[in-house]
Each structure stands twice: as C-alpha cells, then as structure tokens.
Structure 1
Amino acid sequence: MPPPMLSHEVRGVKTRMMRGGAGEPMVFLHGAGGMAPWGAFAETLASRFDLIMPEHPGFGGSDTPASIRNVRDMALYYLDFLDALGGPKVHLAGTSLGGWIAATLAVRNCTQLASLSLLAPAGLRVKGIPSGDNFIWNPEETARNLFHDQTFSEAMLAAQPTPDEQDLLLKNRFMATKLGWEPRWHDPALGRWLHRIKVRTLILWGAEDKLFPAAYAKPWGEGIPGARVEIIPRAGHLLHIEKAGDAADRIVSFAGGRQP
C-alpha cells in the first residue's frame, strides 16, 4: 500500500512527495512521465531505506515556479530540497530526466550525498549513436519503445486516464518539454564536468533501451571516477517498472543496504 501523499515546501515552492520505509534516507527523482508509482520498485527500496519520492516542480500537483527554467535550475532546487530535509547524507537515485537532474546536482555539490544511482539518465549525447526522440513518437510508438517486454506496453496503451489525470499528464509533458526540448535531452557541457562527481556511483542501463541506447552507459562510466556500470538484459528504458525487482535489488546492494 502506498504511503499518503505529503506536501513539502522549500523556499516558497510547494511540491508533493511520498515517503515510506525506515533507515538511511534515499531520494528517488522521477523521469519525464511524472512521479513514479509506489510499486514493487519503491517497496524494495523502502524495505531498507527511508525512501523519499518527490514530484518535481512543474509536474503533477507541485508548484510551477518561474525560477526553474532548465535542468540546472532544477538541480539547484534539489540542493535546497536536501538542505531542508536535514539529517544525514542521502542516497540519491534518479531515472532518465531524474538521473540527469541527479548528476547535474552531484557535479555541483556532492557533500550531502552518500551514493548516487543513475538509471538510464538523460544528459549526454554520444556522437554517432542517435537517441530516440519521444517528442515526435505517437502514443503507440512511445509505449512500444519504452519497454522491451511488450506486455508492459500493452498495459500502458490500455490505460484510460480520467480527465483530471489527463490534465496532469499534459502539465507533465509541458514541463518535460521545457527541460528537454532544446537541445534534445542533453547538456553539451555536462560531460566535461562529470569528473567532479566524488561519490560512489552506479550506472544502470537496459540492454534494449530505444530512447537512450545502452552504448550511452560507457561515457557515463568513463566520465565519473570509479563508477560501476551494469547492463540489465532484456530490458528497455523504464527499468524501475519493467525490471522493478532487479533494478531495486542492485541499487540496494550498491548503496550498502544488502550484500549481493
């Protein structure tokens, strides 16, 4: 059962978040589709950690401040978010857009981080290896291309959102476009500064990712000192959904929650 939705305010910006579990704090940053569901992935992380899943400003029921215009602004917002949490260092994880935000935060300041786990992050462009373009995919192409196991795609296509849910999805798409449209899903300067990430880092990627091909994992692993790169077979882009148990177990093991 998911925990109740909470309200959290940082420097006048109100956002929603879910929080559950106990132990060392872990913050998970969602991707462009919006707040991740509290499912098997979250339950596994919450079995070991005090799991905090915020909804980014500009998404869903969270405020949309004019001050957040790009991923760099979002990363600085999350530094304030971590300050406001207080307490010990956090294990930071993020998927896709959330991974890009997490990496951008870590480039700027790692002092509040105990570990970093990035699941197929956006943020880099690899010459000669084109990424997918979900801004031009139609709904069926999006569903088909985000998963390797097409049963997940079929479930996504069969979902019938309510009018209120459709409004939130439109809001999410608008903010995702604001953050990732130009240049498409990357920051040309980010790769030059990955060496500044001075915290244990895990890079997870689906072998069959059609949005950001698995070959993108290599420059992340090479750019972040000592980073561990793991490729999950028979998996597409949304690892926290398609490979929820496997991805969560790898993060928990890496972050020190359980031995492999």
Structure 2
Amino acid sequence: MSVHSSDTPLSIHDLRSYKQRGERFAMLTAYDYLTAQVLDEAGVPVLLVGDSLGMVVLGYDSTVPVTVDEMLHHTRAVRRGARRAVVVGDMPFMSYQRCVEDGMANAGRFLKEGGATAVKLEGAGPVVELTARLTAAGIPVMGHLGLTPQRVHQVGGYKVQGRATDDADRTVDDAVSLAQAGAFAIVLEAVPADLGRRVTAAVDVPTVGIGAGPHTDGQVLVVSDLLGLTGGRLPRFVKPYADLRGVITDAAKAFTAEVASGDYPGPEHSY
C-alpha cells in the first residue's frame, strides 16, 4: 500500500515498520504549501522537499546552484501544508561537503527554521561520519546513493550508476555503512534493478527507489513528472499519472479566448 489515511502524524519509525511488514510506500517531492496539502490529504506518507526544485521551480540547469536559504523557504511552505507526512529537507550542494561542522549547523536549520522531520544527504564516504554525528544529535538522516545529482559534473551527466561489479559492490557496502551510522532510509537513484534488490536485502532500513527497479521498499517521483507538468523527454523510470500540462494549457487558452471575445466575465461573474 502507498496511501495511509489515518490522522496520526507519521514518524521515521513508521517507515521502518512498513519494511518489517513488507508494506511498500510512496514518497513524492513537494515544493509549496498547496501541493503539500493536497499530497498530504491524499495519504502520501513522505514528502521530499528536493533540491530538484532548482530545476522544476527556479529554472536552474541543475541542482548545483540551489542555496540553503532557498531550500528553507520551500521547506517551511511544505511543512505548513503537511499535517501528517514525514517532511524531508534535501540539503543542497556545499551545505555539508566542506566539513562536519557545516553539515551539523545547516542540518539543524532545516529542523529549527524549516520545520523538517529529517534531512537528506547524498553520497557516502565522509557523509557516513556526518550521518552518525547528526543522528547522535537527534537529526534524522535519509541517505542517497547511486546517481547523486549534486555530483553531475563529476560523473559526466545523468547516467545509470552501479553497472560494473566493483561499483555495485561499493554501493552495497556504502548502504550498509549509512544504515549502521543511523540513516533511517536510503534513496537509490538510477541503478540496475538487481542492485536495488541487493541493497534492499542488505540493510534493515527502508530503501526508496527512483529508477532502481521494483524491489525497493518504497518509490519516489518528482511531483511535476508524476502530474505530467514536465515538458520534453522524460527519464525511463518516470510514469506520468496525469497530463496537467495539457489541462493547464487548455484552460489558459480558453480563458484568453473568452477575455478577447468579451464572453468573460459574464453577468454571473459580475457584481
């Protein structure tokens, strides 16, 4: 199941319970109050304020330019709209890579100023130590392995990761390290389905796939992709569940035409 209708606020412990019960769950991105309210009312248990907002909301070419202040602005809006869902704030590029102290301070802002339930960090290596420090301080951490968009320039684009045996084995080891450091869940992005299965079996915390096959404990999509708002070519893993781009286009054209013809506003729309 992926829709949960109880009014009781969810916690990170509920996500682990889903895994233990074999209950799959959904996560969607949200960037504003109204969308968060709708998704929360629909029963989506986890809302990710992703740094993908840089591309789908702010018009950047990648997630790299996104700032902490921009993320906090949108996290606050989502928190106001979500009464039940776990809200995860995505820590943007260079908000935690320079040193542990930066990561601690900025992660604290997501909870204190943004109202987030947890933060998400990309990668392993030094991030494992930071994860341990944050969880010890009471800040829940969601990990992120596979394709890590903040490193898009280093990896040479948005490409599937973990195809080579050594890379796949390293991903499994990194997932285990993150889980042992206290991460409550791990996102797996753009990896072969078999690697998604291996990682999910190797850790006792939930995995959330995006282009990682059907064997992860949960699935996440960018909400604009889900709703059919995104133009152009979509990644292989995206399944649009609506065509809101078409609906909005038709509505805007109809309004424009009625204004031009004088049909709107009619007597019923006037005081």
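Just so you know, all these numbers are worked out from the coordinates, no wet-lab data involved. Not measured: the values here are computed from a predicted model. Cβ atoms are built from the backbone, for glycine too; each structure is taken alone.
Kindly point out which one of 1, 2 the value 29, 15, 9 was derived from, the read-out being semi-axes √(5λ) of the Cα gyration tensor in Å, for residues 95-158 alone. Going through each structure in turn, the value belongs to 1.
Where does the value 15 come from, among 1, 2, when relative contact order in percent (Cα under 8 Å, 6 or more apart) is the thing being computed? Going label by label, the one that fits is 2.
Structures 1, 2 were shown, and mean count of other Cβ atoms within 10 Å over residues 199-206 at 23.9 was computed from 1. Computed over structures 1, 2, volume of the Cα convex hull per residue in Å³ reaches its largest value in 2. Please state which of the structures 1, 2 yields -10500 when helix-only ellipticity at 222 nm (-39500 (n - 2.57) for each DSSP H run of 4 or more, over all residues; to 500) is computed from it. Value -10500 for helix-only ellipticity at 222 nm (-39500 (n - 2.57) for each DSSP H run of 4 or more, over all residues; to 500) corresponds to 1 out of 1, 2. To test your reading of the models, identify which of 1, 2 gives 1.02 for Rg/Rh (Cα atoms, Kirkwood Rh), for residues 127-230 alone when calculated. Label of the originating structure: 1.
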